[in-house]
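> The data blocks that follow each hold one structure.
Every number here is computed from the coordinates shown, using simple stated rules; none is lab data. Treat the numbers as computed from the prediction; the structure is a model and nothing was measured. Cβ atoms are built from the backbone, for glycine too; each structure is taken alone.
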Structure 1
Amino acid sequence: MTINVLFVCLGNICRSPMAEAVFRQLVDEAGLSDKFHIDSAGTGNWHVGEKAHHGTRAILKEHGIAYNGRARQVTLQDVANPQTYIITMDQSNGNDLRRTFGSHPNQYRLLDFSSQQAEGDVPDPYYTNNFENVYRLVTDGCRGLLETIRQREGL
């Protein structure tokens, strides 16, 4: 059985590719890579085909995490499987998905899994340029998400 995890933000160049890369690194470190399919996408199509934002690439490189994906938009196929974990970066992303595709039984905000629970939404660094703070939030949320999936899926 493969566990599908899709991270979603607005344009798929800042937060969701960062979460995809961080989560993949955590899964690799846990020796569970063969059990997961991890991806990211955006609710909008503005950046389709582009590399991740230079700020995202820089912070990932600084932390020794590889990423070379390209932006894409969420499709019906992405959300068709009710077992897929759909992980949005903020409430607005979640609302956009529900408006476009309807409700999904495994849709959550990333910070629902945070140990801090300080913020409900991962702020968009495209506007704030605070990639370090976003990296800390994403890493915390991804750790909690992996632990939750491990418990639910018996890994």
Structure 2
Amino acid sequence: MIFLISNQAVIAQNKMTTNNKKVKKTEEEWKQVLTPQQYYILREKGTDRPGDYGYTGHFEKGTYHCSACDAQLFASDTKYESHCGWPSFDDALKGAVNYKVDRSMGMIRTEILCASCDGHLGHIFDDGPRDTTGKRYCVNSTSLTFKKSK
């Protein structure tokens, strides 16, 4: 898997594997199952306002899932405090996220999408912890749900 970060091609190396299945719905079907905020973020590529709400300051043990299709996306041991205002992870579960060049807002970024339903999650940057992957998956809280480890 190859994606762009700061205009450079990078090979993604994820340590865990997911078994997400492709979810296909019409936009009308998504509107029926998502809240207006979830629809705005996941389907219209919106952005949560930055702040310490949702999962930004959440650090329990478990897994983070797509709030649209429930696919596993991130393990809690990859979450860290980046002080950027959004939940941040240094890695995604293998096969959980797709990458797409995003040329909106006058810049070139790499968008991250749920591999199962193509829901917009956020963006990935190369300013993460250097002692792990060096990546920062900057994710909208609205696009996530959390399941605590048993």
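> For which of the structures 1, 2 does the calculation of helix-only ellipticity at 222 nm (-39500 (n - 2.57) for each DSSP H run of 4 or more, over all residues; to 500) return -1000?
Numbers: 1: -13000; 2: -1000.
Derived from the structure labelled 2.
> Which structure, out of 1, 2, was FRET efficiency 1/(1 + (r/R0)^6) of positions 80 and 120 (r between Cβ atoms, R0 = 25 Å, to 0.05) derived from, given a value of 0.70? Walk me through the intermediate numbers first.
Details: 1: 0.40; 2: 0.70.
For FRET efficiency 1/(1 + (r/R0)^6) of positions 80 and 120 (r between Cβ atoms, R0 = 25 Å, to 0.05), the value 0.70 is produced by structure 2.
> Out of 1, 2, choose the structure whose coordinates give distance in nm of label points 7 Å out along Cα→Cβ at positions 24 and 72 equal to 1.2 when calculated. Intermediate values should be presented prior to the final figure.
Working: 1: 1.2; 2: 2.6.
Source structure: 1.
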